[in-house]
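What follows is calculated from the coordinates using simple rules that are stated; it is not laboratory data. All values reported here derive from a predicted model rather than from experimental measurement. Cβ atoms are built from the backbone, for glycine too; each structure is taken alone.
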Structure I
Amino acid sequence: MTFVFDIEAECLDCKARTPYRPGLNRCPACGSEWLQAVYDYDAVRRRWLEELAHRPFDLWRYHELLPVTDVPPPMAMGEGGTPLFPASHLSMMLKHPRLYIKDERQNPTSSFKDRQAAVTIAVLKEAGLTEVVVASTGNVAIAYSAYASRVGIKLWAFVSSSVPAEKMREIAIYGTQVIKVTGTYDQTKQVAARFAQERGLYLDRGARSIPTVESMKTLAFEIAEQMAYLHPASRYGGRRWVAPDWYVQAVSGGLGPLGVAKGFRELYEMGFIDHMPKLAIVQSAGCDPMVQAWEQGRAEPVDVEHPTTHITTLGTGRPGRTYTLLYEYVKTYGGAFVRVTDEDAFRAMHMVAKMEGLSMEPAAAVAFAGVIQMIREGLIQPHETVVINCTGHTMPIESHLLGDRWAQEVTAEAALQEPHPGEGLLTALSAISPREHSKVLIVDDHEPARILLRRILQSLGDYHLLEAETGREALRLVQEHRPNLIILDLMMPDMDGFQVLEALKAKPETAAIPVIVVTAKHLTEAERQRIQRMARSLLFKGEFLSDEFFEEIRELLESGS
């Protein structure tokens, strides 16, 4: 359908307003490049209360607050409307029950950049433009390539040479003209801007472009609606939606949180939510200009001239005014700028895949690593609701993420031939998959706790896992299997952990088996000393992610103790 509406562009510097048009790049009054879209919010609120519940759940249901006329546009592919669901096992591990994942991998090209591409390409198509220039570290160029190809717009994609070859090939397969620039991402943006200027072509300017910022608002709108459905008392009927306490995203230039912040601000102004969420801006330690500036109390970013992060999609060393705008938001409504190492991100990437079933790009894993760190440090409180943006699906994974032993090989010709004694498929498989693994016994009467521990151990290596829900069953399994390690809960109905420890120590053949005690029980000093005499270490539930726990398990199992 065609929707006629009024939209104005307001200058962030002089506050002058002018009717919006796609080619508007500067304020007519003062020349500033920083403009934002402004709507008739009272009219939008009334219309949403009447109609929104009956619309499809996708990006275009919010079209009154987007700079488009034809809705849905002809190039729509089901963008937006991505799932929001609890991070059940991560919540249990961190002892934080209110963690939610916004799964942006479900967009057409598997990243949240599809929102940006869909809205921008729709605007440019309506304006009659036929060529567009973008600079990208991968996901933007892939998304724009897909949408541009659907409407016949020629795309010039400038990508830094550090972008993985797999992403470059995907960009090219849509017919995009790929220009690989040897240099940093910031230098790549400069080359793209010069090319667009010389050719007189439209350049996507990221956070300085109204369509791109407006597209990211839809994340806030969806989250607030979805949170309302997760809390039934807040459903429709004119009642408010629900904003989380925290919105967490890994950033390069910061466009995503900037748009999300505008979306929540508009919802608050229209009365749909009753508070503004805190923003957690997470960066890689190898490229953290925003975090450095935040730590120094500066409203201007600290440029990083030579990023060292291996996560190429987060390689913007000069975020410019976007940081200043996010700084002002965090100062006003709360939040944090946090850095994590690449290693933290890769660890989180593996962990979330194995515990929550999500295979995500390293940049998304930076956000999860940031949440883990902030919960450990107490920045995020146990009662606070947290939404983490899982920004994109992993591409074919770079080898350094998995190491050399991520797969094992068997020759099909040899395995499928007629077997001689001691040969054939089973022999070939057993040769590469030995039957003997380190054995770990998990003892806990609470099934979710056993599941959590099992998932943690599965993420650490290929172990033979045994489980017992009672102390007596545990002792029987110890006699039968002689595990290399026991992870033991203290509070069990028939025979508690203290009794199990005493029974193990009473027999020479089991006395040396290392035991890690995991408990939620508040211990007296006498109980602590008693455990220390019989167990290798003591861990309280909710601390399963401690580095000491991981390292101790690895050390115990690799040493063959």
Structure II
Amino acid sequence: MTPSERANRGPAAAPPSSSPSPLERFRSARDFLLAHRTDHDAACRGFEWPRLETFNWALDHFDDLARGNDAPALWIVHEDGREDVRSFADLSARSARVANWLESLGLQRGDPVLLMLGNEVALWELMLACIKAGLVMIPATTLLSRDDLADRLERGRVRAVVCNPSQAPKFEGLAEHCVRVAVGGRSPEGWTHYSAADEAPAQYVARKPTLADEPLLLYFTSGTTSKPKLVQHTHTSYPVGHLSTVYWIGLLSGDVHWNISSPGWAKHAWSCFFAPWIVGACVFILNAAKFEPRRVLQTLVDKGVTSLCAPPTVWRMLIQEPLADYPVRLREALSAGEPLNPEVIEQVRSAWSLTIRDGFGQTETTAQIGNPPGQALKFGSMGRPLPGYRVVLLDAEDRPADEGEVSLDLAHRPTGLMRGYAQDEAKTEAVMRSGFYRTGDVAQRDADGYITYVGRADDVFKASDYRISPFELESLLIEHPAVAEAAVVPSPDPLRLAVPKAFIILRAGFAPDTQTARDILAFARERLAPYKRIRRLEFADLPKTISGKIRRVELRKREEARPMPAVAGAAEFFDDELKGG
């Protein structure tokens, strides 16, 4: 019987049932995937999501895993070289105190708690404590503005906020009705210091069992095309749903897993919390004020990191260094967040004989599609549906097709799918209709079942009546030695309706001049069909969300506002004008 089931059990309770406990069902599903770690077909055929009525991942799974376990669970290396290392046993004990302390502040099961912390030990302690106490976490990046926070506090109906003292001024006049907790430094007036949790009781006993469908997490999406949506996950959709993520990453007990991701975003919970600790791997973090590719590469070597997951932007920066000079001990290399360009994959493979395995998921889900270990890989493909996910590509008429919107069959609803968008039934119904959950992403599926990303449904556009995938053109552009990043959007054209225009960020050492523009356009012209040709190019910064995703919607709006016929601006170049030069 699990701790959540034992809570408040009276003397007249029925004797234990002989049926498997929630923990046993969860572990059985996990162990099945580990047993078929490199056999994708067998894993998909035989895997079933565990059916749970009650489950508290922190009390039932983590505390059981931590019992007498002094292996490192969290390893943080700081800017100045200091290291914080916590074992599973350490975190289990500390999170029990924190859970008791949070309840002593008046917080009750179901209360939303906004966690705005960096990569510091307290974040992991608080997340475990919130799960134990049934508090609803709202992870938030420290980059949020005061207006962002006002929106989150209101829509999230926040009851408590946790941040560093340096962030406290952002909440002046905003969080006066909330419990306010300061971590580190001196506590501002009106704030309770986190160190007070030291005096809380060392044993935590849940007041009642945790129902599997109780809310656990509220995530604000990155807002690449609209106002951030509020995604609601439960005590099973993330803690249990990330079994698919474990399978994709390929983690094993004892691994040192480094996921380069900032707190506040879903990928941080994916790979810096749930997935590693489902199997007993160590979460590794490098806290650096500035991203330095050489330091990252040397850290991989010095700390013996065995598994690395990084967004495409990081991989693009790493390949600008001589990778072969760094004898890494990586077994797994992964990328997620946005599709990774084939050119980057090839450079890593050439240097390390290691293939970056791409995957696909959303804030609304766990990993849906991926290239798990041991599988034949196809260049540019996100992989195949992961165990527990039934993926269908729907065309404009909602019919299954070889190319269409990536959708999930709700007749076989995956545990890793969100409950819905909090306080917004209309948006929930818009993505969950006619028996499918629609991701808003378009992809192609080949005869072998491999799925290749085409683009966001909002980003794909027509030029001369041909469908254009911005991602395909961007992937080609970054193969040019001058291009660091690229974004392609439609630019109005009186003859073709629209033509592809590229916004370019150059690598160091290249000038944003006519010759560079001519070289890039010629490079693209030689490799693209005429209807896909980049007709316009502009050197400019790319608007991005707080999480670093490109906001193509802003670039599209900028182009839509242009007069026709278009006239080149100061940093803009037209293919037709340059190709004869």
Structure III
Amino acid sequence: MMLAQRLCLFVLTLAPGLTSTADLIASNPNVILVITDDQGYGDIAAHGNEMIKTPHLDRLHGESVRLTNFHVDPTCSPTRSALMTGRYSTRTGVWHTIMGRSLMSPDELTLAEALATGGYRTGMFGKWHLGDNYPCRPQDQGYEQTWHHGGGGITQTPDWWGNDYFDDTYVNEHGEPQAFEGYCTNVWFDTALGFIEQHKDGDDPFFCYLATNAPHGPFFVDKKYSQPYTDAGVPDPMAKFYGMITNIDENMGRLVKQLDEWQLRENTILIFMSDNGTAAGVARRKASGGRQSPVGSDAPNQWTGFNAGMRGQKGSEYEGGHRVPCFIRWPAGDLSGGRNVSQLTAHIDLLPTVLDLCNVDKPDGPPLDGISLVSILNGDTDALRNRTLLVHSQRLEHVEKWRKSAVMTERWRLINGKGLFDIQNDPSQQWDIASDHPQVVDKLNSAYEDWWTSLSPVFNKAVHISLGADEENPTHLTCHDWHTGDGPVPWNQNAVSKNPPHNGHWTVRIDQPGTYEFRLRLRPAEVGEPIPAGQARLQIGEVEATTKTDGTTDEVHLTVELEPGRATLQTWLTETNGTERGAYFVNVERLDGT
């Protein structure tokens, strides 16, 4: 049965005002995409985890089409850029979570931008992690309404200083901070539900991107969620990690219930997924008598985790690093009832799939790597059986060929260009059989070489943060986005609080000519931290400025004249004893013409 024919069957159960087949077909489905952070495939009870409690996700699993061979990048930002663009993450400029390599190119076409051309209202809530400055913010990439935290997680350097998951301050699409009451995950669901309620009775469909920072560390959660796991013998931090997931599950139940009450269930595409393999769902291991054993394994009743039989965790090139859950439910489109789709699929496929399901033509933009999955979602068991997909984990300033890479087909996994595993007969990837199948190794190596060559144009490029643009003036820079040549970056507030003697530069673009004031700080403006006596210096392109510091102020001001163009920006705070560090926070404001 064709999609349009199936839709006709649901005409009486959809939103009020749809009185004909034509009305129904013309009514684009709403889309809610929920992505959790660091929750692995095995961190859901329905996938065989006998310890974790996820009744609402289990119910959604039973009501959805499940992509059981669905892959993402092994870490946060790369997955999110691929998800948003339908393109391999490296193409978008993203291959790390810090060092300026988590900034997605503004030249990319995002799912939000594409759906907006089809009349969708767009909202984003939670974790963005693709850039905190214009032109990389969510509001610059197609989202008209947003509440989000800074950086890659709450407590990271760009986040509001002092946030701790409870009663925190987040920013909206206008860059305005607001203090919220409650636990972070509850807030993300609250704000997302507010957006949905705002648009549930409107003429336009909506796209809601709900990206939790949980269960990413630090593992902060109310004890009522973690204590039952501790009592059951789950070690920390896994007990807290599980507790954070149980809280997510509770919120998923709240979301689904509200969709039912608002009569949005039938014609809303609800997608649930995660961004990489588990971070803490398998107990860390320690040396014991020359052997590796699970933490707490000396306690016979202690739970050591569940990884669905996969090798590797977050960051790994093995299956456990990048195979994650993906549930898709859309009752009006016959995507329901609980069935598995086993074909090889990936994050890059969701943009073309969602556009296809929503009857939205893709606007002009960069070519996609992903393909629409509508045929296999509709039950075609023979389609898409001969794909080759690739993932890698770089986490470096400059990419390295073959680093932590996986070339995947339905049967094979080539790891780091050397190890070959038959994933169908050896799902835990224990037996390297490369020597038995040299032709397969050669074929997959060739696929990697072609892929690497196609990515290479971006290797020596960087995404530039705009200075002096009307869209963001002043611009608030943090050391999270320093380029350092793979040196240390103070990417979280705990690291910054120790005032490490580190430095790096930002890649920037001066948007307009004029007078620019730079305010150098060791803490954000709302926090005091004296700059030691000595000298402050900045260089942007060929322009330099210096001033003395007397150790009594939290902020140093330097003013320079700049012309439009791309440049690197670096600062130095040098103490009288010679200790030197960069300013971790720099506000840049174009003073004239504002």
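Using mean count of other Cβ atoms within 10 Å over residues 67-74 for the comparison, can you identify which of I, II, III gives the largest number? List each step's numbers first, then the result.
Working: I: 17.8; II: 15.2; III: 24.4.
If we compare mean count of other Cβ atoms within 10 Å over residues 67-74 over I, II, III, the biggest value is for III.
Comparing distance in nm of label points 7 Å out along Cα→Cβ at positions 267 and 507 across structures I, II, III, which is largest?
On the way: I: 5.7; II: 2.1; III: 4.4.
Across I, II, III, distance in nm of label points 7 Å out along Cα→Cβ at positions 267 and 507 peaks for I.
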